[in-house]
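Once you scroll down, you'll see the structures, which are given as structure tokens.
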Structure 1
Amino acid sequence: MNKNYSPKDFFRHVPFSFLKRYFDEKGVLSNIDLTERNEDSLNLLYQAWVDLDDNIRGLMETDFNDIHALSNETGIKALLEESEYHDEAESLVEVFEKNNLDGFENRAFWSFFERKYLWHGALSFKLADTMPTTHWKRRSGLGNHTLKHDKSSIALFEQLLGSYFNQTHAMGKDCKVDNLKRISQDKTLEYFFAYPEDYARRSLEWEQVNNAKQLTPQARRRAFQVIFVFCQADDTLEIWYKGGSKVVTELQKIFAKALLGIDLLDQKKPKFEYDLNGFKNDNKPLIYSPDSGISSILVNRLRLTIWGSKDKISLESEPTFEDSKAVYTLFEKLKKEMQGVQFNVTQVGFIATFAPINGKVRTQKFSVSFPDSTSLKHTEHDALLRKVLADSGIIQKPRPPKTKNPSS
């Protein structure tokens, strides 16, 4: 993950040739020598940057923040994924190699100049991949209805979302939805980034008044965000929303009505997406092929609930080569101390190890929580691990929910 943006650190890592090109296009800092990178030239550049007019510097800072946000492995992969939807003679990887663009900063800054049409999608995917994972909720078995993403359907989606938030929370009267596609494990994911209007908030801002700056309170109406990810092949809908599960249920209904053409009725029985009770024992099989690139997946954490109680117990122990099932040793001790007590497994933590690439071994921790949450996203490695969950029977295949045609 990137460190927070700071201009001096940004200047230190990006190519001076790209900075010069950027400043020349903006018509600023032409008197700064950017032919040789050293500490003196960095200090001179930084001081000239600080001395720029605030408004001019502010506009450029937004560009540099975006370039910084994509100057990492996740950002470059987002650019590559977005480029797959554009008819280009050469792949973006081939273009990077031809132009000797090795570092993340080089590739991101070059793409800012030469592939600006990828920018919005790549930044959106990067944002989705860095959202707090606890707020993602999944629902499957929607009935295999064909997704509609024409302008009129998206306009209806915007109207229904805005109306819902306005009537229930007195916000969201205006709403904008962007639709973007993404490939994950040869499956097309349809992303819908919704931006309803948030409550007005007052912030202190520096303002130029009569040739002097003063700190004044300003009321702003910003947008909050809801992200919908629909996979037609799996008949699944995932929603990121920083709010309660009841709201997420209503958002599922709105999505289904506007973009699937159905009224999604509540199921009578409690729904769940992940079946974790198989992990009460240490012999639950995790299925993946030798050519998947996965070397091993081990359990390192269990969260348990006691039958008839809301009490939770968490067990965690890092597996080792000598004791790959260390967390189950703790579980056995717990069961001996609490004889006769029955447990449900409501969260499982894993450590996945991938086969070495160029001598580097990649490990990744992730979790799955009952009933419908996982920390996995839709990046390349996460998609592989999602497939393991499906192939191992951890992802359930519930019966399609009751639906009715809205016109009936």
Structure 2
Amino acid sequence: MNPSRFENDYGFRRDSVRHDNWREAPWNVWAFRHVHEIIPTARIAATPGLAEEPEVSADALTERQFVVNGERRTVAQILQQTSTDAIAVMRGGRFVADFHAPHFTLQSRHILFSASKSVAGLLAGVLVGDGLLDPDAPVAHYVPELARSAFGDARVRHVLDMRTSLAFNEDYLDPNGIYARYRRAGLLDPRRDGEQPETVIDLLASLPKGDGEHGGPFHYCSPNSDVLGLVIERASGQRYADFASTRLWRPLGLRHDGCVTVDIAGTARSGGGLCMTVRDLARIGELVRLGGKVGERRLIPADWMTDTLTGGSVEAWRQGTFSTWLPNGKYRNKWYQVGNASGACFAIGIHGQWLYVDPLHETVIAKFSSQPQPTNDETKLLNLALFEAIAAMA
């Protein structure tokens, strides 16, 4: 690589992207699509030789206008405002628009962050269909190392729906709290000087229970989804990446290998470490839209998909903190329900990763971003308004 050319293209040198700054702007623009160069990963193999379909111009989409917050805006303006790296739109099973920021292609992989959780929810459904996973079973039945942790008396269902009682504060900007330690265990951040190595399982096994009982309000805690990844591994008898390859990537016909970040013991970060192409993410959304089927082949049980798209507790959601920006929503099996007339659902990750599925309008939208801040409620609502407008376009 020519360092001077790299600097001209991105505005900084590659060697300025470090393990301790890769999620910060402006370095995140490059880092989010090159995570495998920063953190150890495990390959999720696709079927070799599957050709990608031709790219579809996004001009007809980006020039469209819609009204948001009383102001008429173009789609292009919203994409720029939300730091969009790529967006792929499917309608009726066909790609109808592809938008890419500079240096992004159909082959570029991007980290999903917490949208990874929703993929784990689908893989759990596969195991339920196999008869290998009981959502009502105790977590410790599958992962006995967690028997003395907060998860010791929790059930898999509590983990799936973010209704565990957990003394855990998910503060993305606190460099000294439990969430920072959680990141270090998953190798998302470098270990501090003098700090002993800690695995994801070590971290999970040390977490204390909160004040209430399991099964209470929706309480967003990423460790729940890493626990689910461990449950998937133990129930399937396969490494997480291998199970994702054999039961999702290959049968669904995803075109490109994915990867998932791993810790020092090789444990996959199922709660936020998946990396894949934007079109392959959209294809997962199309699987959800079609109720777990690809062609005539069923990959995920129909009742699991119905439950994912319509189940969940309204009361648990209303008592949770996310109801402030999604008042009519619900959460089930790692998927969010919008609560709108189209029955839309979505997966979401920090810094602007989205997979939006609108069954009524037969529309799927996958979106990668490099937003400077991890999360912002106004930006979430702007993205949702964008997706609803795109879905409603004739």
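Throughout, read-outs are computed from the coordinates displayed, never taken from laboratory work. Note that the structure is a prediction, hence the values are computed from the model and not measured. Cβ atoms are built from the backbone, for glycine too; each structure is taken alone.
Among candidates 1, 2, the computation of percent of Cα pairs over 17 Å apart, for residues 212-299 alone that gave 71 used structure 1. Taking relative contact order in percent (Cα under 8 Å, 6 or more apart) as the measure, the highest value among 1, 2 is held by 2. Computing log10 I(q)/I(0) by the Debye sum over Cα atoms at q = 0.10, 0.13, 0.18 Å⁻¹, for residues 236-347 alone across structures 1, 2 gives -0.36, -0.61, -1.05 for structure 2. Consider the structures 1, 2: one of them gives -8500 for helix-only ellipticity at 222 nm (-39500 (n - 2.57) for each DSSP H run of 4 or more, over all residues; to 500) as calculated from the coordinates. Say which. Among 1, 2, the structure yielding -8500 for helix-only ellipticity at 222 nm (-39500 (n - 2.57) for each DSSP H run of 4 or more, over all residues; to 500) is 2.
Quick check on the output: 0.35 is FRET efficiency 1/(1 + (r/R0)^6) of positions 100 and 228 (r between Cβ atoms, R0 = 35 Å, to 0.05), derived from one of 1, 2. Which one produced it? Going through each structure in turn, the value belongs to 1. Structures 1, 2 were shown, and Cα Rg over 2.2 N^0.38 Å at 0.94 was computed from 2.
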